[in-house]
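Please go over the structures that come below.
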Structure 1
Amino acid sequence: MTTMRCCIVVVAVFLSACVRLPENVTPVEPFVLQRYLGTWYEIARLDHSFERGLDSVTATYSLRDDGDVRVLNRGYSAKDKAWEDAEGRARFVESPDKGFLKVSFFGPFYGSYVIMELDQEHYRYALVCGPNTSYLWILSRTPELEQAIVERLISKAQALGFDTDQLIFVEHRSALAAD
């Protein structure tokens, strides 16, 4: 079992009672899952053990046969010189037109996945959090995102109580993309 997978198991157990919204955070509406599916590049994140040391991090979402969403997180560990993958599943907490899902990487243990900002026109970028202000991700459909958008998303997160001074900006090395 990879380091990433082991850490996700531990985090999943910890978050199992954490399917809630952080204070003052509102999920986006309307939300269209079909438009959100596909690959997203991690632009920035708050540090957590399950992603520590990983670059070129992506999350790919696809529909499962049972109607849930398949979540495949992937990142490269320069220290281990290897890709680490973690597969999970997500489902809506409330209605399918609201960007509030719960995600599990281990059995029945779920944590919040809250899309609190989204490019509603083109689905090019998203600001996502977990059950509290310790979990934050800036995602993009491309490995780079315009600085003005990044700054606006950071300002929004900061206003909501996230410690944006601790954000880690993710490197996406094109040489690694080919495996």
Structure 2
Amino acid sequence: MRDPALNFQPRRPGLLTVVLLLASLLLCADAWLEASTLRSQLDEAESKLAQAKRRADRIDVSRRDSRPENVFSADESKALRQAIGAIRIDWERLYRSIDEATTENISLLAIRPNAAGKSVQISGEARDMKAALAFVEALRREPLDNAALLSHQLKQNDPQRPIIFEISATWLTGS
């Protein structure tokens, strides 16, 4: 019979196993060192970022504190106030009141509002003087006030002889 060659003695590890084990330990140590180096670099970068944010906040606060209250020149401020005043005017109500006062005997030629002075100049033609005066009287209700006939003239070269007029009115400040 043949010898079964049973050997109950443990085998000694081969050279290849030892070399592979040492190489894996060396790679693990290198990875751990690299990770710790990267972690310290990350901590340093976060610290620098926090310092930069604090510095930027201080600079922003100092700029805000040193900024003058009025960043516009006097002319720019005046123009800005006038523009805001013009925007706040209820133009629709103003023109509607002029339109409501206009009858078939009146033809408007020009409406020139002055937002700064809260006044309006109206030029037009009326069929007769009675219609022109009635138009002035009709303009004397809100939002208009102080409507006055500035000038009037009979148009001689027209066969219908209309009255050319110029009216000035102011509008109430509440509008």
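No value in this document is a laboratory result; all are computed from the given coordinates. Being a predicted model, the structure only gives us computed values, none of them experimental. Cβ atoms are built from the backbone, for glycine too; each structure is taken alone.
For distance in nm of label points 7 Å out along Cα→Cβ at positions 42 and 122, which of 1, 2 scores largest?
Structure 2 gives the largest value of distance in nm of label points 7 Å out along Cα→Cβ at positions 42 and 122 among 1, 2.
Out of 1, 2, which has the highest value for distance in nm of label points 7 Å out along Cα→Cβ at positions 26 and 50?
With respect to distance in nm of label points 7 Å out along Cα→Cβ at positions 26 and 50, the highest-scoring structure among 1, 2 is 2.
When distance in nm of label points 7 Å out along Cα→Cβ at positions 106 and 162 is calculated for each of the structures 1, 2, which structure yields the highest value?
Structure 1 comes out on top.
Please state which of the structures 1, 2 yields 16 when relative contact order in percent (Cα under 8 Å, 6 or more apart) is computed from it.
Only structure 2 yields this read-out.
Taking distance in nm of label points 7 Å out along Cα→Cβ at positions 98 and 146 as the criterion, which structure among 1, 2 has the greatest value?
1
With percent of Cα pairs over 22 Å apart derived from the coordinates and found to be 41, which of 1, 2 does the value describe?
On the way: 1: 41; 2: 72.
Computed on structure 1.
Quick check on the output: -17500 is helix-only ellipticity at 222 nm (-39500 (n - 2.57) for each DSSP H run of 4 or more, over all residues; to 500), derived from one of 1, 2. Which one produced it?
2
Quick check for you: by distance in nm of label points 7 Å out along Cα→Cβ at positions 58 and 74, which of 1, 2 is greatest?
Of structures 1, 2, the maximum of distance in nm of label points 7 Å out along Cα→Cβ at positions 58 and 74 occurs in 2.
Quick check: 3.1 is what I get for distance in nm of label points 7 Å out along Cα→Cβ at positions 34 and 138, calculated from one of 1, 2. Which structure matches? Please report the intermediate quantities before stating the final value.
Working: 1: 3.1; 2: 9.2.
This figure was derived from 1.
Quick check on the output: 17, 17, 16, 14, 12, 9, 7, 5, 2 is P(r) over Cα pairs in 10 Å bins from 0, in percent, for residues 18-81 alone, derived from one of 1, 2. Which one produced it?
Traced to structure 2.
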